[in-house]
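In the part that follows, the structures are each spelled out as structure tokens.
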Structure I
């Protein structure tokens, strides 16, 4: 089964300032195939209700534009990032309602 989610990937985001375009680090939406979905444990011990950590496939032609730290890359093809529940309501609903901490798809 292939799961495709809208994720937040670290990259350079264009901003406009005084009529000029410049770039700053930020997050961009990336719709991609997911390999693993994990719950995020907050510092107080509770689980994050809005975000999940995912490993997404990044095609070779899009890897150059992603400004992620080296430890975020699981393999040369898969990047560890976050998926928001609000943008993936139907896809992540069953995962958030279950007691499962990690789901390999």
Structure II
């Protein structure tokens, strides 16, 4: 079987159709795929921005990287907030420990 642009388009249309059918009949699968695609798009933007920077297109690379990073930070904010809070608590404890040792 020859792989050309028509066969790739046909396979991608079949895959999108299957995902749409799963979305109607299996909402859990649809929600999971939606979350994964929601995380995949900012990662792809970051990768495209990196490749644009490597090829010498600085403005395009910076724009794509900033947009991808902002979207990714927004999507992962439920993880970033608690991790930042834990880091601040640990930092505060280490400052208190170091302060007691100096006296």
Open item on the list: Matching task: 2, 12, 21, 22, 17, 13, 7, 4, 2, 1 is the computed value of P(r) over Cα pairs in 5 Å bins from 0, in percent. Pick the structure from I, II.
Closed with: I
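To test your reading of the models, identify which of I, II gives -2500 for helix-only ellipticity at 222 nm (-39500 (n - 2.57) for each DSSP H run of 4 or more, over all residues; to 500) when calculated. Write down the numbers at each step before the final one.
Details: I: -2500; II: -31500.
So the calculation was done on I.
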- [ ] Please state which of the structures I, II yields 17 when relative contact order in percent (Cα under 8 Å, 6 or more apart) is computed from it.
- [x] II
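Throughout, read-outs are computed from the coordinates displayed, never taken from laboratory work. What you see is a predicted model; the values in this text were computed from it and never measured.
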